[in-house]
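What follows are several structures.
Please treat every number below as a calculation from the coordinates, not as lab data. Given the structure is predicted, the values throughout are model-derived calculations rather than measurements. Cβ atoms are built from the backbone, for glycine too; each structure is taken alone.
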Structure P
Amino acid sequence: MAISERVAARSTEAARARAETEVTALLEAALAALTEHGSAGLTVADVLQRAGLSTRAFYRHFASKDELVLAVFTAELERSLARRQAAVDAAPDAAGAVVAWIDETLALGYAPRRAPRTRTLFAEGARLRPDHPDQFAETVAALLAPLVAALRAGRRSGELPNTDPELDAVSIHAVTWELVERRLGGDTRLSLAEARAHVARFCLPALGARS
């Protein structure tokens, strides 16, 4: 490779590394600001102060505050998906994989360190969804994918013989997310263990799981 190409490659790599560092700082600062103030109290100036970056750095990566908020939502989704997939993959069988998916979903509302983020991002998602319907449809599909895969595996193995994977995944999500929403709204009547037991008792027999 010629020296000019090597120098250009190094410049490109440095620019990419700088961009990744800036975006990470902006996302973390925006999430902190959102958690404290919500989108109504979030300003670009506040985010830049927290991130230690300039206005020029912000507009290198985001065209607006809403675009930044949507990026925060997507980043948190990716983290949640990674945890969810790892939990499902570690389960010993199909029924265990379904319960692992339920556990990870319930944790969004019941885990003390995750609930404030969920509450904030749920509110922001409701605000942004009308303007980004396709992206949010993809989000739901991504959240359900590990569950659908577990249900399909259970049907193939005979562990969950009664399942219709795609339809049942939607139903399990609806039951689980209802409890998450209630918890985020201040309903503390069920502990995490009780919520988990309720969803499992409601869903697993319908799938044909052996008790």
Structure Q
Amino acid sequence: MITIKSFEFNFFQENTFLLYDDTREAVIIDCGCFSKEEEKELSDFIEQNQLRVKHLLCTHLHLDHIFGNNFIYKTYGLKPEANKLDVEILPSLSEQAQLFGLRLPIENVPIGNYLVGNEMIQFGTSKLQVLTVPGHSPGSVAFYNKKNGFAIVGDALFARSIGRTDLWGGNQEVLVSAIRDKLLSLPDETILYPGHGPETRVIDEKLENPYL
């Protein structure tokens, strides 16, 4: 059984997810912690629950989802794992920060592993399947667990909405097609956890999402 702990971090109100199973092995998805207080909130939870973090996974590399990557690297020695297209096409974290008017010392962390479609990420006795869902960014991915019936979908899909496509390499036609192909094809009761806002279900988005 996988436990999903969510945190709402930084001024973009980004959802960071910590997943772990009975073995206490864990993965962090989209680490957006920005302040020292947010870093402490995450690390305290990991320590209090005696978790061993095995992967730092990224649905995509927009700045609000990777603010905490340097903290995780320095604290747990884990480099982020992301799709190669985002690495090649998106500006670095520091460059994105400048474009958003953030004048802060932000360190870039090199990618440790390139995620590819249908790859299985192992932690403990659990697995996450990588689904490619481009359009919000060129290399956007989701992480699906069939056994527990959920997917972490980043900013591809929100409750009754979809991700913006006006940033680097975004494409709405590609995004809608990818959502229909990779996410709406999942079982109807699959819970979808987006990068911002509340969770939703596949069936609800099929019936009520005006963009789809």
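Just a few scattered comments:
- Top of P, Q by FRET efficiency 1/(1 + (r/R0)^6) of positions 37 and 117 (r between Cβ atoms, R0 = 30 Å, to 0.05), largest first: P
- Top of P, Q by distance in nm of label points 7 Å out along Cα→Cβ at positions 141 and 157, largest first: P
- For -6000 (helix-only ellipticity at 222 nm (-39500 (n - 2.57) for each DSSP H run of 4 or more, over all residues; to 500), calculated) the corresponding structure among P, Q: Q
- Structures P, Q, by relative contact order in percent (Cα under 8 Å, 6 or more apart): label with the highest value: P
- If Kirkwood radius over Cα pairs in Å is computed and equals 19.3, the structure in P, Q: P
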